[in-house]
1. -0.41, -0.50, -0.61 is what came out when log10 I(q)/I(0) by the Debye sum over Cα atoms at q = 0.09, 0.10, 0.11 Å⁻¹ was calculated for one structure; which of 1, 2 is it?
2. Taking mean projected area of the Cα convex hull in nm², for residues 54-165 alone as the quantity of interest, name the structure among 1, 2 where it is greatest.
3. Computing semi-axes √(5λ) of the Cα gyration tensor in Å, for residues 110-157 alone gives 19, 12, 9 for which of 1, 2?
4. Kindly point out which one of 1, 2 the value -8000 was derived from, the read-out being helix-only ellipticity at 222 nm (-39500 (n - 2.57) for each DSSP H run of 4 or more, over all residues; to 500).
5. Which structure, out of 1, 2, was FRET efficiency 1/(1 + (r/R0)^6) of positions 94 and 118 (r between Cβ atoms, R0 = 30 Å, to 0.05) derived from, given a value of 1.00?
Structure 1
Amino acid sequence: MFPSRHHLVFPSVQELGASLVHFIAELANESIHSPRGCFTVALSGGSLINILSEELPKIKTADWKNWFIGFADERVVAFEDPESTYGLYRTHLLTKISVPEEHILVINPALPVEDAAADYERKLKEVLPGDNFPVFDLIILGMGPDGHTCSLFPDHPLLQEMEKSVAAISDSPKPPPRRVTLTLPVLNSARHVVFVATGESKGTVLKRVLEGNEKNPLPAARVQPQNGSLHWFLDAPAAKDLILPLERLSTL
C-alpha cells in the first residue's frame, strides 16, 4: 500500500529517477498480482523521457508482458517527427524493454485531430475498464512553467471537459498546435498519479500549485485523484521555496 499524499525531495535528478522507478516497480508488481493481472501506465513527455528511458530498463524483475503503456498526451505528428512523444519513447526506451507491441497504446497521427482523439479514447476503453472513465494504475505527469500538465493549459476550455476521456486540441498555446490529451476526469480517476518536477525554473509555479489557494487553479493543481494517491517527486532546486511538509530523501 502507498500513502495517499507524498511530497518527496531528492538531492539530484539521478536519485529522483532511481527512486521513481523503484516506486513504479513496486506498484507494477502489486497491480499484476491483483485480480486485474496487469499494470496500466500513462507516460508523459519532456524531461521524463530521459529519466524513464535511463532508469526503467534497470527493473530486472519486471513482468513486461503484463504491462500496458499509454500516453498522457500526444502531438498529432508523424512518429518519426522529433515532436512525437511516442516516437521518442520508441527510440530511447521501448527498444530496451519487452512490453508487447500490441500493449503500447498510441494515437493514429494520420487522422484529423478530432478523429485521432476519438480513436485513442476507444483504444483506452478497450483495455482499461471503468464505470465512467478509463482507470489507469499509474499516470506519470510533468508540469510546464505555466502550470500546464498533459495538454491542459491555463484558462483553456478543455479544463471544463467532464464527459470525454480524451480530447482534441487544435489551438495549443505551445507548438505543435494539434494534440490529443487525457482529460481531468481521467487523471482524477487513476489509482495513482505521480508528478515529476525538476530544476529551479519550476520553483515559482510549483509553489503556486502546491501552496496556493487560487480561485482559478492552474491545471496541475486541479489533478486531485478522487480515490487514488498523488505523489510529487521533486529535486532540491525545484523544491527550495516550498514550506509544506516535505520528505527529503536520497532513496525511498
Structure 2
Amino acid sequence: MITIHEVTKQFKDKKKYITALKHVSLNIHEGEVIGLLGENGAGKTTLLRSIATLLEPSSGTIEVAGFNTVQEAEDVKKRLGVLFGSETGLYDRLTARENLEYFASLYKLGKHETKVRIDKLAKMFGMRDYLDRRVGGFSKGMRQKVAIARTILHDPDIILFDEPTTGLDITSSNVFRQLVHQLKREGKTIIFSSHIVEEVKMLCDRVAMIHQGELVYEGTLEKLYEEEGSTDLNYIFMSKLARGENEYA
C-alpha cells in the first residue's frame, strides 16, 4: 500500500543543510495500523508530510497505492485523509458544520451524503451541541474533534494522524481509539505519530521508531519485546534513544 524507499530529506538553513530524514525505508501494508515513535524533531512529521505529498524527498521515492508522491501527487491526495498536529485547517469565521460542508464539497460529496456523514461524526465525537457555532470561539479540544471529523469525512483509504489526541479529554481520546479500531475493521490503512506509549500499544500492529532522522526499529511489538527482554515500551523507547545517541556521537 505504501512503499518508502531510501528517503532522505534535507532543508536549507542559511548556508548549511539540515537532514531531517536519512535513507528511511519502510513498507506499510493495506489495512495496517502503524505507529511512529520518536522525540520532537526526530523526523516523524517530515515523513508524514512527505507521504502526504506536501514535501518532496531530496532523494529516494515514496509510492502510495502504486502512485509516486512527486510525479502523481493528485492521485495520492485522492486516497488520503490527513491531520497534522495543531494544524486543524479550519476556518474560524465558519461554523463547524460549514467547515465540514466546505471540505465535503472539495471532495465532491453529494448534499445528502454530506449531511449523513456530518451527523454521524457529530454524534460520534459529541459535537452536536456546538456544530452550528463558529469555530473561532472553540477550545483546542473542540477544534481537534472537528479536525478529526474533517480528516475522515470523505472515507479515505489511507489516514495520516500526527499527534491526533492532542488537546482531547479522556473521553474524547477513548472515542478516537474506538474510531481507529473501527477504521481498521473497515480495512483502512492508518499511520499515526504519538507521544502516548499506551495509545501505541493499544492501537498498533507495528511500530517504527525514528531517531535523528533514522529508522532505528521497525516491526511488531511482540518482536520488539523479545529483542529487548522487556514489555515496558516506554523504557525500551528511551533505551533505544540513549543507544542511538551513543551510536551517532
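1. Computed on structure 2.
2. 1
3. 2
4. That value comes from structure 1.
5. 2
FYI, it's all coordinate maths here, none of it is from the lab. Computed from a prediction, not measured in an experiment: that's the story for all the values here. Cβ atoms are built from the backbone, for glycine too; each structure is taken alone.
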